[in-house]
1. If you rank structures I, II by mean count of other Cβ atoms within 10 Å over residues 73-80, which sits at the top with the largest value?
2. Here distance in nm of label points 7 Å out along Cα→Cβ at positions 25 and 41 was calculated and came to 3.2; which of the structures I, II was it taken from?
3. Distance in nm of label points 7 Å out along Cα→Cβ at positions 65 and 81 was computed and gave 1.6; which structure, I, II, did it come from?
4. Determine which structure produced the value 0 for helix-only ellipticity at 222 nm (-39500 (n - 2.57) for each DSSP H run of 4 or more, over all residues; to 500), calculated from the coordinates; the candidates are I, II.
5. 1.7 is what came out when distance in nm of label points 7 Å out along Cα→Cβ at positions 9 and 121 was calculated for one structure; which of I, II is it?
6. Of structures I, II, which gives 14.4 when mean count of other Cβ atoms within 10 Å over residues 89-96 is computed from the coordinates?
7. Could you figure out which one of I, II the value 14 for relative contact order in percent (Cα under 8 Å, 6 or more apart) was computed from?
Structure I
Amino acid sequence: MEQRFERWEKPVIEDGKLTRYNWLVQHKNGLQMGTRTDIGAFTYINAKHGVAIEDDVQIGSHCSIYSVSTIDDKHGPVVLKRNCRIGAHSVIMPGVTVGENAVIGAMSFVNSDIPADCVAFGVPARIVKRKGNGS
């Protein structure tokens, strides 16, 4: 992984505009982003109530990360802990924390916390494996 991010630079983010990598953030002042993050094209991040993306996080293309939902009036910070992976076309809802080293499968709907060292997927996302316990 170090070689992949050897020349990593924090992206320039303008509110509501595509980055040079073709993803965008609304309410950019609510976004905290660590180093060596990899965010796929056409991902949308709404950081109105806070989104924290820690170091070494990978987010696939076409994901949506919401700190606010206008459909059901839910809001709260989203936290993507160090080294977690979010599969392409997944949705992370307000108030959710994805734990360190967790993996979210593609096309998942994450509406509750996913603990560290777990693999989860589905609609809604459910834990299918806990890393390191032989399952």
Structure II
Amino acid sequence: MDIDLEKIRAFFTKDRFATNAGIVIDAVSEEMVQCTLSITAEHMNAGGGVQGGAIFTLADLAFAVHSNLPLLCGEKVGITVGQSSSISYLGAAKGQKLIARSTCLSRGRSVSVFRVEIHDDLGNFVADMRGNGFTKALR
């Protein structure tokens, strides 16, 4: 698979919610996708922690990039959309940055399952997400 990181980044600039939140696609391989989010005041909740939606958005983008890697690398497949997801918030972020790493658990012709682990830059395990993707048929 020929992975062009700049092409992938350009495609996901259209994901304006994640882009406007400040999420960056750092690394992409067949085995792992890494996205990061530098924590700012805009990401905080009323209690002073990182808002769960910000954490989920980071995990969701890593999942989106990884699940659409075949399409973005030129394979003749449809776009993969999220079918379902589940996230467990495990601990507070204490660092300045969140790091999401996606791994593929299963990839079939139309259904795939990914795990995204979110840690902060101090190594604290912040959240664990499972995403199920559905690849639309080409028309």
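1. Details: I: 18.0; II: 14.0.
By mean count of other Cβ atoms within 10 Å over residues 73-80, the leading structure of I, II is I.
2. Values: I: 2.1; II: 3.2.
Computed on structure II.
3. On the way: I: 1.6; II: 2.3.
Answer by label: I.
4. Values: I: 0; II: -6500.
Computing helix-only ellipticity at 222 nm (-39500 (n - 2.57) for each DSSP H run of 4 or more, over all residues; to 500) on every structure in I, II gives 0 only for I.
5. Derived from the structure labelled II.
6. Details: I: 21.6; II: 14.4.
The read-out was computed on structure II.
7. Working: I: 14; II: 24.
Among I, II, the structure yielding 14 for relative contact order in percent (Cα under 8 Å, 6 or more apart) is I.
We did not get these values from a lab; they are worked out from the coordinates using the rules stated. Not measured: the values here are computed from a predicted model. Cβ atoms are built from the backbone, for glycine too; each structure is taken alone.
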